[in-house]
Structure formats: C-alpha cells, structure tokens
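What follows is a set of structures to go through.
Quick note: the coordinates plus some simple rules give every number you see, no bench work behind them. These numbers were taken from a predicted model, which means no experiment stands behind them. Cβ atoms are built from the backbone, for glycine too; each structure is taken alone.
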Structure I
Amino acid sequence: MNSEPSPVPATESQGALPSALHLRYLWLLRSNGNFRRLWLAQLVSEMGDWFYMLAVYDLLLARTHRGTAVSWAIIIQTLPWFFMTPFAGYVADRFPRRTLMIAADIFRGIIVLGMLLSVVAADVRVIYLLLGVEVIFSSLFEPARSALLPNIVSGDEILPANALSSSTWAFALAMGAALGGAVTALMGRNFAFVADSLSFFVSAFLILRIHIRETHAAPMRKLSESFSEAIASVLEGVAYLRENGKVLTLVLAKTGIGLLGGSLMLLVIFGERIFPVAGRGALAVGLLYAARGVGSGIGPLAGDRITGGLERRMWQSIGFSFFVIGVAYIAFSQAPSLLLAILCILVGHMGSSNVWVMTTSLLQLNTSDKVRGRVFSLDFGLFMLMIAVSNYVLGLGLDAWGFSARQLAAGLGLVMIIPGILWMPAARRWTRGAA
C-alpha cells in the first residue's frame, strides 16, 4: 500500500476565498449549495439534540438523585461509538455516504420519539436502552459526514468549512442548551423529545437535496463476500494507520480531547448542586452548557484567523490549546459564582473546539478518500471511548470515592495539560520542513 495519502479530491471552485473572516463563511454558504444544505441540516438537528440531552439528564437526576445516573447516560451515549468503529468505518467507505446519513437520521427521529414512553416508565433502564440504540445510528452518521465533506468543498475551503461547522455546533449548543434548560423547566420534557425527533426528519430532507458524485462506493455483493470484505477492510485501515504516522498522531490528539468528556457530567452537577438559579438546577445547567457552546464557537473562528490555513501553525495551535483547557478548568474548580464559572467554561472550550477543528481539517487534508471513512470512524470511536472512561471515573469519584465536584474539576484540568506536553515533540516532528 502506498503510504502517502492521495490529495483531497478537488471540487469545482467559484473563485478564491475572501480574506475577511466573516466574508469567508458567507461566501462559502452562498457559492456552495451542497455545503449550505449540509450546514442547515447540522444546525437543525443539533439544536434539537441539546433540548433532548438536557431533558434526559434532568429526568435521570429527578428519578435517581445520583450523579452516576448521568455518568451512565453519557457512557451509553459514547461507548457504543467505540465498538461500532470497525463496522461504521467499513460502511462509510463501502456504501454511499449521503444515503447512509439519510437513513441514520430517519431511524434516530423514530427512536427519540420513544423517549415519550420513558417519561411514564418507572424503570430508568428504558431510558438507557433508547439512548444506546440512538447512538448506534449516530456512530454511522458522523464518520460518513466527515468523510463526505472533502467531496463537497475544495481543498482550500476545508478549514473554513470545518470552522463554520464547529461554530455551528457551538451555536446550537449555546442556544439549544439555554433554551432547552428553560423549556425543560417551564414546559416539561416531552416538548424537548418531540422537537429533537422533528429535527432529525428535517435534517434527512435537507441531506436528500445534496447532489454529489461519490466514487468510493462499491457495487453490492453477496453477504458472505461482504463479511470477508469487511474484515479485509478493517485490516487495510489498520495497515494504513501503521504506515502513516502523521494520520495516527492526529487521531490520538482527538482522543486526548475525549478526556474532557467528564465535564459533561460535572457541568450538570455544578448547575444542580453548586449554582442553581432560583432553586432550579435545569436553568443553571443550561447556562453552563451555553457557555460551553459560546466558547466552542469562538475557538475555531479564532484558530482559522490565526493559523491562516498554514499546516505548521495548525499543528502548533493544537498543543497551545491543550494548555488553555487545563488552566481554564483549574480556574473553574475554584469559581465562587456562576458568572465566573461561565467565563472559565467559555475559555476552556475555546481551546477544545480549536483542537477538534484543527485535527479534523488536518486529517481531511492528509488522508486518502479510499480509507477516509475508516479513519474518521476510528477517530470518533477513540474520542467517544475516552469520554466514556472520563465520565465513569468522575462518576465514581463523586459518588463512591468521596471527592467533591470542585476537586474533580481541578483534577480534570491537570489531566488536560498532559496531552499538551506530549504534543510538543509530535508537532516538531511533523512540521519539520513544512511551509
């Protein structure tokens, strides 16, 4: 196998990107209809997701009064990604990615409606079961989306497209969490579940209108042949990573960001127990999640501006961002008020979102289209595995080991500095001689 990745397939460009930051994104949305539809689908579905997640976490805390209940929910929302990695990577490189995304959206919309039954069910295992089934389809959708993006935008549009997508995720988080917390507190959880279900169907319709030629897909074969081909496909992906140390390094950087996943549980605990607003924890949790979203929106836009798409700067910004995350979470652990806690979360997730966007863009630029689905499936799978491990450990620390939420937040900040230290020699190696 050739160890050098083939160039990103170029799409038809409408001219050079404008230099002004805001005009770059407006130009991209106006000139590229396929990307615009993909972006709108993301905006709609992710707004619904945050309504849904906060309603689920609030329901679990109300039923169990235990932080580990939320930890288990987050683990169930993340761990299946890791176990689905071989299969998700295979289908993303074997079948049309656009069709795969549409099917995943439709099934997720149906499954989320099942949460209406969990509200009246006494057994929280019903909630966990639905969460697990829903995330199986999410694990098929996201690698397919990341692998499809370079076929929709040109090479010089990849970083702006990823920055805009990440900022959109952040905007959806900020608005969806703030509104979701208020709606859950005032209107009940059922509204949030219905809204999320509808958002998936709207997303499927928008993706249906994307017209793109996919050259990676292979013709259908017999089931026995497909099974042996799937095994060979996984082995081929492993060999590709062994031969491409740069790609493997970028995948492991995303894994490092997964360590921050324990913050999902900590923000719920801080909102419910330390900074409740007017006695209602859901509203405070919504504000903390909204701060996470605002920071995640600012981070990639600033990273795009500072690095200018230069690979050397992109690699360097990843290491710096890990240090920003660590210091911000240590400060968060000592925040005396909700306002200062919000500020710390905002700064910390500026760093985490920059790592996400830079690693995603560098992977898309340095990975062959033939194996891109498998690489991104592993990328997401390891990331989600770390989120699950982080939440499990922090949940035990809170309920079994007797640590306070503030102590766990400080420990998480210290842990996040470690990937930054490890990244420094990797960045020097892979940027040596780069323009």
Structure II
Amino acid sequence: MEWISSLLFALALGAGVVLFARKVRTLRRNIQLGKPIDRSDRPGERWALMARVAMGQSKMGARPLAAFFHFLIYAGFVLINIEVLEIVIDGLFGTHRVFARPLGAFYPVVIGFFEILAVGVLAACVVFLIRRNGGRIERFRQPELQGWPNRDAHLILYIEIVLMSALLLMNAAEAHLVDATHAVGAPPYVVSRWLMPLFAGWETGVLHFVERGLWWFHILGILAFLNYLPYSKHFHIVLAFPNVWFSKLEPKGQLDSMPEVEAEVRKMLDPNANPYATDDSGAAPARFGAKDAPDLHRVQLLNAYACTECGRCSSVCPANQTGKKLSPRKIMMDVRDRIEEIGRLTDEGHATPTEAGTPLLDGRISREELWACTSCNACVEACPVNIDPLSIIVDMRRYLVMEESAAPQELNGMMGNIENNGAPWPFNQADRLQWAEQG
C-alpha cells in the first residue's frame, strides 16, 4: 500500500505545481503587456534594498503592533516550509520524518521551534481578525475593500488558522499514538503534547487513521493554498522581492522624463538635425502618458500585482484624508483588475482586448481622482514594498494634458503663463518687480 500512497501523493504534488506554474505564467504574460523598462542599473543597491525592505521588512516599523504580528506570519510562512519539505520527501518515498536521523539531537529542537512558531501564527491571525473586524481602523473600511477584497483578507487568515491547527493536531495524534504503542523515537512535542488529551481513550487504529488523515489534509491544504495565492492579494509574499528590487532608486520627487518628448527636445537643440524630417517607418505615433493599463510600464504593472491592499498609502494621503475621492490603494487595485481583464479577454480570443471591458481612464479611475493628487509622495514613502502609485497618476495626467488638452482651467492658465511669460504668473518679465517698487 505504501507505493499507492506515494503514487497518489506524487500525482497531487505534480498537479499542484503544474497549476501554480500555469497561473504564474499568465501573470507574467499580463505584466509583459506593459511597456518595457530598464531597471537593471546599480544592482548592488537593489540587492541591499531588497534585503532591507522585502526580507527585513524595514518599512513595517511605523506600526509596531502590526509589524510584530506580521513578522510572526512571515517567519512562519518561510520557516515552516522546511517542515513541508520533509512532508514532501516522506510522501514521495514512503519514509516518516526523514530529517530525524540526519539532524539527530537537533531535530526535537527544530520541531519544537516550528510548533512555537505555529502558535505565533495562530495568535497573529486571531489578532488581525480582531483588528479588521473589531478595531476602528478607517483604512479597512474604505469602499474599494468591499466585496471580494474583504472576503479575500478574511479567507487567507482562516486558511492559515486551519493549516496551523492541522499541523499541531497531527503532531498530537502522532504523540498519542507513540504512547499507545509504546514506540520510541518520537520527538518531544513542545506544544502539541498539551493537545494529547483530545485523543484520550481512542483506539490505536483510529489514532493512526486520524494522524494520516491530518497529514494528508495538511499537505493538500498547502497545495491548495499555493494555487490560491496567485488569485489573492497575498501573492505579495512572492512578488514583494522582485517588486522592491525593481524600485525606482532616484529621489522620490524626481519625475521620469518622457522619452518621446526628450527625443523631440534633443532634435530642437541639435543644430545638425533636420527640423522637417519625417518618420517614414510606418510605426504608429507613441502615445503620450497612459490611458489604459498597457500604456503603463511593466514595473508599474508589477506594482499592481504586488499590492498588499494594506491601505497604508491611503491612510497617509492628504487628499484622501481631507475627503477627496482619491485612494492610492484603489488606483493600484484598479490597474491590477484592468490588466487581469485584458489578459482574460486575450485568452478568450478577443480581437481587440484593450477596446473591450472597463477601461482604466473614465471607467475604473475618474479624472477627479487623478487631479486630487498633490504629488507629495506620501503614499510611496508609506508602502511597505515600495509600490509607486504616484507614477501611474502622473502618467495618466500626462495623457489628459498632452493627448486631450483636458487639464483643469487653473492648470491650463498656469502653463500658458509659463509659455508666454516664463513664469506661472500672468505678468510679463518687465513687470515682475512692480510689486516691490510699489511697496
């Protein structure tokens, strides 16, 4: 029967990995629908930034309580996977606790540490459920979190509670089984031994069935969780690392230049350039700014997929805090939902997927939201994984100004003054100092 169990396990493992890989390929394809961008410069700084922000969670400290419990869940996710590796090997080769012999006396210490960590994860999940539902935290009650985003946040906490509980109950059943059969060699469980009374009086056969059932439930639950992640905001567990690595390293207040405009300016400044030269390549003219998700560059789309929906960006946004419609978190969620929609339409064979569905501008994101932004970069500074909502807002504003001439009246007046007078004020250069002379 062992080979049948190993075969079934191999099939389940293979199916879980293949389905996960297919979804990851789809996400990668969606991100590549954006414009290419080169962020491979200064690799040393990028690796250091990723180690500090993504792995070290250095930007989480602004909220110490949340940071502590988030670290418990993060550490649990990373370290308990070592035990998952042991389960995978046991499942494939029919062994039982294959790491016990090579680790020797250190193995009980490792298992005890994992159990304590599992309790920490359970506690953190309970605290987060209480904070989300009982605490008066405004960023959890904004409109963009209604519906699926709110259910997703709860579902992931419930899943982690169930998986950690299954792990501890499995160990408790095994410990009770060892006691019942007077076997030797079982690790001294630090936490689950306190759960052993739950199985008091159970027959040996039933205990073995329960222990194996919990073992299968735990590993199949992990495989299901793995395939749920790409559909959830919690895929930031994986994407936080590349997202931080591709962060903008220039000062936050420095806006990126537009290559199309920069090329035209260089031609104007080049005395040898032909001002009457035309582009005979037949290529469509480049769009200024961004009207829809594919007009954004790939790092911006990666930002959208890496968004944790924590709302720290919106909680520090001055426009949002003063009652304006803008929410940086909603901007990122809208971009992610739109590029997902375009990818889905592409898979369905739609001839013009970017012309179908709900567009980004005037469909998902209103002009009122875009012009409410003060460009202060508070959202960028607050994001724990270095997401840049401002760059998307600026690119969409550029489209409105340069493609549609649809800037607000006050902004159009200012830009006209700069063009005519060399300054934002409606006075020519000769009259600028009159206010001082009159004083």
Structure III
Amino acid sequence: MHSILSFIFTISLVVIVHEFGHFIVAKMFKVSVEKFSVGFGKVLYRKKIGLTEFSLRLIPLGGFVKFYEELKSKDLNLFENISLFKKSLIVLAGPLINFIFAFFLLLFLNQGEQFKVTPQITAINSQSVAAKLGFEINDVIVSINNKKINSVTDHNKALIELANKDLTYKLLRNNVEILIKVNSSDRTDLKIKKFNRNSPNGLYFFPSSENSVEISDVLPGSPAEISGIKKHDRIINVDNEVIFNSLDFVGLVTSKANEPIAIKLLRNRELISITVTPMLNTENIKSIGVIGVMIKQNIDNKDKYIYYFKFSNLEIIYNSFYDVFEGIKMVFKSFINIIAGNIDWRLLSGPISIAELSSETISMGVITYLSFLVFLNINVGFLNLLPIPTLDGGQLFFYIIEAVLGRPLKHQNMIICQRLGVFLLFLLFMLAVYNDVFNLMMN
C-alpha cells in the first residue's frame, strides 16, 4: 500500500508540474483552457474555476490540458486562432517546466555541505570480469578512456557514455599508475544479471566491503530470532554469495521466500553458520521474503573514502544548471544506447519500478526522494520531447512541418499519425511493464 500511495503521489506531482507548464503559458497568451486533468479515465473529483474545469481521474499514469475547440462564448480565445510560434511555446512549456522544476530542486540539494565518494575499489566479486582482469582492492580509478574520474558517480556516468566501447582503466596502485583494458564483449555493467545488482563489472565502492553489513536489530518472534541471529552480528555470506552491502543482502533474502537459506555470520570474531527460512511478506507491491532483521552498513572509515566541500552561491546556480544539462545528456545517451542494443533493453523501467523507487526513496528521507524527483522530471521532460505523435515532441514536429510547408498536414494524415503514436506508446508501455515483471522474477 505504501508503494502504491507513494507512486500515485509522485506521478501526480510530476504530471501537475508538466501540465502546469502548458497551462500557465497558455494563460500568458490568453488562450482559454477547458480542462486541466491529472490522470485519465473516470473523473473522481472536479472543480470549475473560471473557464477551466480541474479534475482528478482514476488512472494516475499521466494527465492533459484541453483547450476549447469551438467558440461557445465571446469570452473565449481559441488555441487554433493563435500563431504557430505561440502554439509551439505552449506545447514546449510542458517538458521545459519539468527541467525547470528539476533545476529548482537541485538549487536546494546543492545547498550546504556536499560530498563525493572517491573512486577507490573496496571489494571485488571473485567471479567477475574485474577479478579475472587483475583489478585489486584499494586500486583508485584515475581515468577511463582518458576521461578523468573524480568520484564513483563519475565512474558510473562514464560507463553509460561509453556503453558500446572497450574500456581502458588507468588505476593508481601503491602510487604506481597501471592500465587495465576491459573489452566491450566482457562487460556486464549494462546487462541484466541476477547478481550484478550493485557491482558494475564486479567492482564495489564505499561503503561496500566484506563484513560491512551488520544486524542492528532483530524483531521478537521473527524467523531470524528463532534461528539464533543476534544484534551486532556481521553478515559474511548468504548461500555462499559474499555480501558486500545492504542491497546484496536484501536482494538475496527477498528472493527466497519460504526457502531455507544458509547465512554465515561473524560474532565476536567467531564464524557462525545459521539456516533460516524467510517468511512471505505480501504487504509490499510484490511478495517478498523477510527474516525480521534491521541492518546497517558500516561507515566507520568514511573519512578515508568521502571528501566534503561547499559550493558558493554562484557555484550552486552553475552546478544546478550543469546537473540538469548532464542529466538530459545522460538520458539521451541511454535512450540511444538502448535502441542500438548497447544497453540491455530489459533495464528500461515501468510503473512498477517507479512505484518501488518512490516508496524506497521516501522511506530513505527527503534528500534521497528529492534526488529521485530530479531524475524523474528529467526523464519525463525528455520522453515528452520525443517526436512521437500524441507526445509534445510529436506535436512540435507537426508544427515544424507546417512551418516548412506553409500549411498544416491534412487532418486525416494527422489522425493516422496519432493512432500510430498511440500504438507505439502502448508497445513501449507494455515493454516497460514486461521488464518490471521480469526484474521482479530475477530478484
């Protein structure tokens, strides 16, 4: 229920922002707006203010602004009667305000003390390509394909930018620079793999490391308490899969509902093996296995891996603009790489993934949730600029054709294009839902 409510709240917020862009620019040009709707389908609530009916509808997967199509009174100013330039600005305002909203969120997020995680390797999956190629714990990544890497975020962005490329890592090991090449055919960072959750090509960074996940509490009467798991136990592995971080542990436990799992723990410097059967929990958006523990990641050595800094007022503005621009660029490159097959198409997420992320980020605090909103607004803004009929980008494409030809497309041709656009969007939506279900099964 928490996932569903957080999804509805998050999507509705993004939709309101988007449609408000269309609405406010239309009002600037004195265009009469008939309806402002959040959601599709059956109307749950409506209220008319002035000439506009505001409504909340049953299906929370979008929204729309509808303009008056005929002159019902002399007070109306029809959308069709304004210039092509003004029409284009009204259509463009939707995606643009998503980017502007992301910018203002970043202005807030870039305030105060900031931090970055140094790109120093803290753990390596022993079965991964990184282990086979000779990466070692404590190696510091200096650059990839001559692109300087200053943080873990830089590293992850570089992997997307170089999605179809061989990677040449420059590493600093014991103050000596070395080079390691990762062939594109060996890369697993942009592919769906069951145990490739948090380790691009098998590399882990702070706070991930061996023995770093600790049991912070055990619920009374839970499978964990019954099996003998205790507070302060350190988790070594689950079913012989080494646990480097909290997500590793959660991913393995949740996928094993009603199946016994073997957990190796470190307790007072003594290794202990315990078998526990996660019970089925159906309260989440998907049924998962739980054992009744709270866990935390050890960050006692954070000063070794995290460096702190502050932006000046001008830097806050500049970096907020830059982050939005980089976000748009990253979404564009990801989109192109998915089409080209360089990124596994099963990484394309749909409403189930958004619901889970909404719930998780809300639970993790305001900063994490606002960061997710930045990501979501940039993605929604970009998606709506795609030249697909029924999207804002498709409408803008029609206006470009009209400007070139000096006349609009024939009405029948536009209807055909819009139907094809609806069909294409339906296919994309079904693909995203399929991926969500597939990923749920993988996890």
Note to self: On Rg/Rh (Cα atoms, Kirkwood Rh), which of the structures labelled I, II, III is highest?
What the structure shows: II
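Suppose helix-only ellipticity at 222 nm (-39500 (n - 2.57) for each DSSP H run of 4 or more, over all residues; to 500) works out to -19000; of I, II, III, which structure was it derived from?
It traces back to II.
State the single structure among I, II, III that was used to calculate FRET efficiency 1/(1 + (r/R0)^6) of positions 80 and 136 (r between Cβ atoms, R0 = 30 Å, to 0.05), giving 1.00.
So the calculation was done on I.
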